[in-house]
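Pasting the structures here.
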Structure I
Amino acid sequence: MFNDPRASVRTFIIDNFLFGDAASMPDDKASLLEGGVLDSTGVLELVGFIEETWEIEMADDEIVPDNLDSVVKIAAFVMTKKADLAA
């Protein structure tokens, strides 16, 4: 169907928010907001990345921590959204 987007999300976060420092990347289940990796501007950059990379549109009510707070949550959101579009 489509690949797990975890690796792409990790790479995007490392390159854009951790300045290439992969050692500073938190665990995939860790909160990117509470850990200070993402702030409100970072969330908007992440939304742009998701929309462009996976050709999906995120509604305002989808831009919430339940969907964007960790690599695991982001990957699950993308996979669900892509599956919904394919159905």
Structure II
Amino acid sequence: MLRSRATGQPLRTATDPVRHLPAPPVPTALIACTFPVEMVREMIDQGNPFFAGLAGADLYALPTGHWPMFSEPERLAELLARIGGPPTDRT
């Protein structure tokens, strides 16, 4: 299913220069599907470079594997809606 719905990545995403423009702050969140949230927290606390940008991020557990859009699409959509909602909706 993934292959049949996938599209190629445009070459220009790798060759065009990147411009960094000022942007409003956005919440940082991780939906942990492959690693348990507790393990992610430990790696953040230990300074693991893979998780360095997640210090202070909202962490959500969705223990389903690497492709939650196939295995748990409704739950993933609920989490994404909660993450993207007003700050009072994030718990």
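Please treat every number below as a calculation from the coordinates, not as lab data. This one's a predicted model, so the numbers in the text were calculated from it and none came from an experiment. Cβ atoms are built from the backbone, for glycine too; each structure is taken alone.
The maximum of FRET efficiency 1/(1 + (r/R0)^6) of positions 8 and 40 (r between Cβ atoms, R0 = 25 Å, to 0.05) over structures I, II, that is, the highest value, falls on I.
If relative contact order in percent (Cα under 8 Å, 6 or more apart) computes to 36, which of I, II did it come from? Answer by label: I.
Supply the structure label, taken from I, II, corresponding to helix-only ellipticity at 222 nm (-39500 (n - 2.57) for each DSSP H run of 4 or more, over all residues; to 500) with the calculated value -8500.
This value belongs to structure II.
In this comparison of I, II, the computed figure 10.7, 32 for Rg and Dmax of the Cα atoms in Å, for residues 32-71 alone is attributed to II. Ranked by Rg/Rh (Cα atoms, Kirkwood Rh), which of I, II sits at the highest value? Comparing I, II by Rg/Rh (Cα atoms, Kirkwood Rh), the maximum is at II.
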